[in-house]
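Presented below are the structures under discussion, each in the form of structure tokens.
Each reported figure results from applying straightforward, stated rules to the coordinates on display, with no laboratory input. Model, not experiment: these values are computed from the prediction. Cβ atoms are built from the backbone, for glycine too; each structure is taken alone.
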Structure I
Amino acid sequence: MNDTIQRYRAFLDSGKTERECVKEIIRLAEGKGYRNIEETGHLQPGDKVYYTQYGKSIALFHIGTDEAEKGMNILGAHIDSPRLDVKMNPLYESDGIVYLDTHYYGGIKKYQWVTIPLAIHGIVALRDGSTREVIIGEDDDMSFCISDILPHMAQEQMKKTASEFIPGEDLDLIIGLDTENDENAKDAGRKRILAALSDRIGMDEKDFQSAELEIVPAGKAKLMGLDGSMILAYGQDDRVCAFTSLDALLEADTVRRTCCCLLVDKEEIGSVGATGMDSVLFENAAAEVLQRTDGYDGLKLRRMMRSSCMLSSDVNAAYDPLNASLYDRKNSSILGNGVVFNKYTGARGKSGASDANAEFIAKLRNTMDSASVEYQITEMGKVDTGGGGTIARYAAYYGMQVIDCGVAVLSMHSPWEITAVRDVLSAKDCYKAFLQMV
């Protein structure tokens, strides 16, 4: 198996949440000489540092030989993925079955999350300030599941639309059973589960209120197809672009322009919050770098940001022959045809898009052609059908040149997504070429 693909699959397996991703990214980066920027002083060309935000977002910088005002080459991706989040007061028992109440995160088809093996990942923050990492249902001989109605009794359910027949409030995870069957022992199953959580994690019921627990598909990333040409895994939107961006940066040697790999949280719900791109997270990180290189100055920072170029490394919807009517075939990304450039995303009238400039696209075409990178330039679905948002518009806010560029994905936002091995390798080649662009 190709080494990059093997490491990519391992990255997916070890990073099913944004916190797990950041932890793994730091491990990989420190192995390549990167240091926490808070532990550094003056930075010289060739130095490598990283900046983190609450353990959920990270920016890595490889300092170039050019002065900071000439800008950076930035690879930006997100590391959150659609999932189910455990509510703050989630544990309850109903007629002998013990459940965790959940709230779905990001755009999902709710019916895809029932009757599949699920695992619990996350952290529990205790009142004494300590935290407990949680991974249950992966390597254990156990898993969790959300139930559904058998077909024989689902006549009324099947009359509803796909968006209605599994209500969000019914996406509750089965985590235990009252096996004592004692009518006088109220909530016996729930109490047994609380005891198990105390033994396993050291948490009590109120600790759910300060926990971040995510319900994700259980299982490892796999090669798909008799020819091993594809990858089947959870969270490839957008961790496929996060990994290839990171891998390209970690392999970079001497660079003229300072290079950055920016991996953020909350894209799936609008890039909001302190760890999302719609914040001063990246501006603060860039200011810290500027302070340690040329010395901080507000105008210098603005010039540095405006002079930067960014590939908003996010996935694109791969053309699906079984649903061809949804696509403009000649402007669609084809699985296995290389990395995808999107001049604009958005929806319908390009709403929410960052429309890249023609001159920037021409420069990228020249860079990719010179490096023999296989690429395609497309959009996402038909005009009145497709569309989607990325972090590109938040980078464009600073006046920098930015375009969406990522990997085509089949079954995007489903529990198990499909990419092509060839496209993953093409994305890495593209990002490596971009980092050297001047």
Structure II
Amino acid sequence: MTASFRGCFVPEVTMKGVVIFMSSVWSSPNPLLFGRGRAAEIGAELRKLGCKKALVVYDKGVADAGIADKVISAIESGGVAAVRFDKVQADPPDWSAEEAGTLGVSEGVDCVVGVGGGSSLDTAKAAKLLITNPPPLKRYYGRDGVVTKPSVPLILLPTTAGTGSECTPGGVITDTERGIKTNIAGVGCAVTLGIVDPELTFGLPKSVTASTGMDALCHCIESYTSARANPFSEVAGREGIRLVAEYLIRACDDGSDAEAREGMMKASSLGGIAMSGALCHLSHDIGRSLGAKFHVPHGNGCAACLPQVLEAVVHVKTEQVLYFAKCFGSAPPDGASPAEIGRAAYTAALGLMGRIGLPNMKQLGLDRAALLAAVPDEVVMQCEMAAKAGFVTSPIPVTKELIANIVSRAYDEN
């Protein structure tokens, strides 16, 4: 049974009161098709767009899981030829994205399909951009004000519940010259359609489920507490937080739990929708630095300091941090002070990270002195660059001392 709704997600309630997520269509920066089995529609969707030859972008993990072959079979069944780019790198470096774009140009593709986690989807965005916008990719770094030419259709199929990239208007690329993560944006890399099929996440390893799930949670809580938060981001962020609280542990404990997988995919897309306007702040700022400088998996990096970030922002985002604590079963007593609410949220975040087995910075093999020598400067530089472009997202002033304190505490406490 398929239902189509724009701008909302309506669950079906069975006679026994069990909630089943229905197939539906959401409005976001681009349309999303949501529901189990919808990946099989990729060929038909490309055909609707008049496409004849697709560049399919994915990584080794997606290939080894058999997902790439499944998606390519569906593409070819729709009468569309497929050109494979299977060399996606983690935290995609600019040179790898340029390789994908060069392949697309040389093969004369008229569309791009990204299959995988955030690295694959962001590489696909960059490849699409470079099909009509000449390299190097660094010409197009930034957010607002980036001028790019429209390009070919882009369809994204996430295989993890975390990135939300299928419904965000830009991507994240590693600038290898400066050793930082930066953004690509503009109409050149815009998503045409996202196909969110929870079946693509069945059997995902616990470690990946945990890491990507924390990425989704950070998207939701950061957009909800952002200095740029708005009513739309608040509604999406709140629901995403609630869904992660309900389903992440279940998805980690049982990778075949269909309801949990669907719930986490919904949370992931809501996180992407929420951050499209509000953007993220301290947890992601630190996570980007950990990824670029120390090659920490993105979700692990963003979550590494989440308990301390919640305590840091509670005095200006008290209601939002309280909501987080309540969702995760750590509600303080009525009339609690902001400090008490912050500590409750801190405890809830630490408890979740321990319950799902998320490694801390020590377990990731990071050196405390090296972190403190690199991360505070990097985060402050990122925030200063963003501020110059008009993007102040942290609800509190960002200083080297603040970031050093957060990172130092996280290293010792988490």
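With Cα extents along the principal axes in Å derived from the coordinates and found to be 61, 59, 37, which of I, II does the value describe? Label of the originating structure: II. Figure out for me which of the structures I, II the number 4.4 belongs to, where distance in nm of label points 7 Å out along Cα→Cβ at positions 58 and 330 was derived from the coordinates. Of the options listed, only I reproduces it. For which of the structures I, II does the calculation of distance in nm of label points 7 Å out along Cα→Cβ at positions 106 and 402 return 1.9? It traces back to I.
Rg and Dmax of the Cα atoms in Å, for residues 138-369 alone computed as 24.6, 76: which structure among I, II?
On the way: I: 24.6, 76; II: 17.3, 55.
It traces back to I.
Sorting I, II by FRET efficiency 1/(1 + (r/R0)^6) of positions 250 and 290 (r between Cβ atoms, R0 = 30 Å, to 0.05) from high to low puts I first, with the largest value. In this comparison of I, II, the computed figure 2, 10, 16, 20, 18, 16, 9, 5, 2, 1, 0 for P(r) over Cα pairs in 5 Å bins from 0, in percent, for residues 90-185 alone is attributed to I.
With mean count of other Cβ atoms within 10 Å over residues 34-41 coming out at 18.5, pick the structure among I, II it was computed from. Answer by label: II. Given a value of 22 for relative contact order in percent (Cα under 8 Å, 6 or more apart), point me to the structure among I, II it was derived from. It was calculated from structure I.
Given -7500 as the derived value for helix-only ellipticity at 222 nm (-39500 (n - 2.57) for each DSSP H run of 4 or more, over all residues; to 500), which of the supplied structures I, II does it correspond to? The correct label is I.
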